[in-house]
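Below you'll find a set of structures to go through.
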Structure P
Amino acid sequence: MRTDLLGEPIEGLDEALAAVDAFDAVLTDGLLRPRPAQAEGLDRLAEAVTGTPLAARAAEAAGKAAAGAAGEEHFLALAAARAALLGSVHDALATRVDEATGRPAPAEAPERQDPGPEPASNLSAAARSWLCDLARSGWRGLDHDLAAGAAPVVSAMLPDTLLRRQAALLDGFAAELAASCPGATLERVPERRWADLWMRSLLLTLPGAAPAPATTPATGRLLPLGVDLQEHATAVQAQVHAVFEPADGGAPRLVRAAASAPKPDTVVGAGLWQLLRPHLSLLAAAGEGRSMELDAMPLTGEGDLLWDEAHARPADEADPFATARVVLPASTSAATAPLDRHPVRIAVPILLEGYAVRAEEDGPAALELAGHPLTVDGDRLPAAGPLTAEAVARSRACIGLLRWDAGRFTVQPLAVETVVRKKAVAVHAGAWAGGTADKAGIRAEKAATDAVAGLRERAGRLLRT
């Protein structure tokens, strides 16, 4: 692991991000009555894509928006220009990660399947209209009426399976905006995050923006490395990172499998696993340190297993640290889908050993290898597991996800190896995924059971009346 490469500057990166930041500042104040400073931010975005196929459309859109006359097609062009810039940043960072890890470069982006049936165009148009209204008002112009404008669109989208992921995105975005109203009183606006959500939501309203990926049947052994638990106020997702060894003797591949579920705000901590276990038996295998045998499991070119319990069965024990030491270095990573090319999507499994743990003053701890520190992203350590910052501080080996945030590479620990009473002990973030005997975990599980039972009883009463 060449951690020294992770700290070296990348040519053009700062300039691309500066153009993105300039446009994000434009969205903060809105484009209903643009001011000269906003026109300058729009021009910087358009200039950054000069020489690309987007150049003419971005320049026209910037001019219309600066004059306060932007329509839906112009907002779409600006969102596409922003996505292209962040895509170029993603590609540059991914290349640097490949150099640092020394792994084989990913294959070219896979072909997409035929678009297939398109969702109702009127619902996409309604979502697009609401998102354009957001851009005109800006984050400072937010009020409850504007944030609530997404509710009927989301309600109409949810029954359509083709629109359900987009509906979940809009629902979560609108919930964040509603919780921050009125925008004029905000001390700090999360410009990058809200602009990211706005951009992706807007681009997903285009026909064929996210076609179903092509899949191939995967048969072989799946070796879990760790579980990344992501929690939002209204939803939760567990993503298992693993190495897949094909039965035909092909090169091992880095893959992911995920389960998501809507979440009431009363279910927190270890109780979150109850919402996810019924959808993904792999969680229990990862929590117990076991491998799984796959038989023709659908696998996309982006490395995502479309999990189907009929194609998997539990297998022998598999120590994640043994997998990380023996198989991970030779594993190939997957290509990234065009719309997913964004720095925040970088999450590369790595193994770190032989480091010194360094606590930075008024900051997070860092793992120092050969004099080069790698910051620990402690905010991503889940409360629904035994892995804590203290365990990381005592560790001597770490399986983690290499990420990039706020201008630097960081590591999100998924598991650490430490010594307790002269014996090596592994602590995993997803250790409670399949159940736990830990007292704190048991209490959280019971509280979640009571909360879910109460919600089901209330829902039943409502349906009967």
Structure Q
Amino acid sequence: MRISVIGCGHLGAPHAAAMAELGHEVIGVELDPSTCKTLQSGRGPFYERGLDELLGAHVPTGRLRFTGDLREAAEFADLHFIAVGTPLSADGQGYDMGQVVDAVGSLAPLLTRPCTVVGKSTVTVGTVARLERILAEHAVEGVDLVWNPEFLREGHAVEDTLYPDRIVAGVSGAEAQKAIEAVYAPILARGDVELIVTDPATAEVIKSAANSFLATKISFINAMAEVCTLAGADVRSVAHAIGIDHRIGHAGMRPGIGYGGGCLPKDVRAFAHRLGEIGATRAVALLEAVEGVNRGRVEAAVALVEETLEGRVAGARIAFLGAAFKAGTSDIRNSPALELADRLRALGAQPVVYDPEALENARRAHPEHSYADTLDEALAGADVTVLATEWPQFSKEPGLPAAAARAVAAPRLVDIRTVVDPVDWTVAGWSVWQLGRPVRRPQA
């Protein structure tokens, strides 16, 4: 098929590259000239695992190309994915739907033949009906709208597009369903992915419900981490034991500093706002409680660092490992790691931040911090080491505990992501603090 992807950010760029990998001819539309130029060169404008490899494979062949001209995409493609951003509105409540409405409104009069418009952006419940009116008024007859929400994990966006756990399509007719079945035919042919065909309004709610449940699960285990801290229990054992129940499961049950990034924080807030508008008050109360737990995780992490330093935070040099909101991406939006660094700096500490992929983004957005270009530079002379993003080179490198112990002033590790095996570190002489777990002291 001939496909366009309108909006080539963290959602659109991996989607465009994955569609080319599936064998489609793809044109990506990106209005930011710098981002578009980078994509045209066969490189990603941000780090996302596997993205550069797909861009490098398909841009040189011409199967995948990028443009800033929406008219070019309208003339080329038979199916148009809408993948623009939906940030929070200025009041911080619901979504700002301006980019989605503008994208569809600008595309509609350029469509001169029947085609399919497929929305992937996360939107306010009720948006599809609004967009259908725009297409009916400004596009030619025979233009169908499908809502096909994404369920991507940043850092795994390429993998999740090529090997999804489900495909949801909110359609209004048989022709729209045929278009979705055609574009995803290479995936559906494997026989291991369910295509869930529903109406557009249900597809909108499915996306918001999925993100809200994930946030709820994260906040639940973090609330249990607080319980374990007060009770002297081990939250990792609690999470493992309750996760054996298949109704609960282990996925998403690792305690830590809370969720961040460009999706969950805004999606939970915007969904709660919309639910308030339609009168679902009990659901609003639940999501507000989820947000409340999440906000408190940085405070819990600050308290843990203060405990580690016995209250002497001012002047302490902190090796701060990680700036991205999660491993596998250079995205620092709503990064709990950087929020913690800000809080510690306000208390007089001296965080020295290192991240293998997000360093330049962090430097631009937070010039007030000190940064290290290497892990060794960050560790040198540190009074405490904070593992703030779960990069495997921080948590799974076998020789790191012993090597790091020789570099720091004091072998004290605060693992706010609960990812390291304390035994590996205590054997190397470290004391290890983790949220919701007893302190582990050095072993002979």
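Derivation of every value follows stated rules applied to the coordinates shown; laboratory data play no part. It should be emphasised that the depicted structure is a prediction, and the values quoted were computed from it without experimental measurement. Cβ atoms are built from the backbone, for glycine too; each structure is taken alone.
Upon calculation of relative contact order in percent (Cα under 8 Å, 6 or more apart) from the atomic coordinates, which of the structures P, Q produces 15? Each step should come with its number before you reach the end.
Details: P: 15; Q: 12.
Computed on structure P.
Which structure, out of P, Q, was mean count of other Cβ atoms within 10 Å over residues 313-320 derived from, given a value of 21.5?
Q
Ranked by mean count of other Cβ atoms within 10 Å over residues 329-336, which of P, Q sits at the highest value? Each step should come with its number before you reach the end.
Values: P: 17.6; Q: 23.0.
For this comparison of mean count of other Cβ atoms within 10 Å over residues 329-336, the top structure is Q.
To continue, here is another question. Comparing structures P, Q by mean count of other Cβ atoms within 10 Å over residues 1-8, which one has the largest value? Walk me through the numbers before you get to the answer.
Numbers: P: 15.9; Q: 24.4.
Sorting by mean count of other Cβ atoms within 10 Å over residues 1-8 in descending order puts Q first.
Turning to a different aspect of this structure: To which of P, Q does the computed value 0.6 (distance in nm of label points 7 Å out along Cα→Cβ at positions 225 and 297) belong? If you can, show how the numbers build up before the last one.
Numbers: P: 1.5; Q: 0.6.
The correct label is Q.
Rank structures P, Q by distance in nm of label points 7 Å out along Cα→Cβ at positions 33 and 321 and report only the one at the top, that is, the highest.
Values: P: 6.3; Q: 4.3.
Largest calculated value belongs to P.
On distance in nm of label points 7 Å out along Cα→Cβ at positions 17 and 265, which of the structures labelled P, Q is highest?
Details: P: 3.2; Q: 2.5.
Going through P, Q one by one, distance in nm of label points 7 Å out along Cα→Cβ at positions 17 and 265 is largest in P.
While we're looking at this one, here's another question. Given that percent of Cα pairs over 14 Å apart, for residues 121-184 alone, derived from a single structure, equals 52, which label among P, Q identifies that structure? All intermediate terms of the calculation are to be shown ahead of the outcome.
On the way: P: 52; Q: 65.
Answer for the origin of the read-out: P.
I would also like to ask the following. Hey, Rg/Rh (Cα atoms, Kirkwood Rh) derived from one of P, Q reads 0.97; which structure?
P
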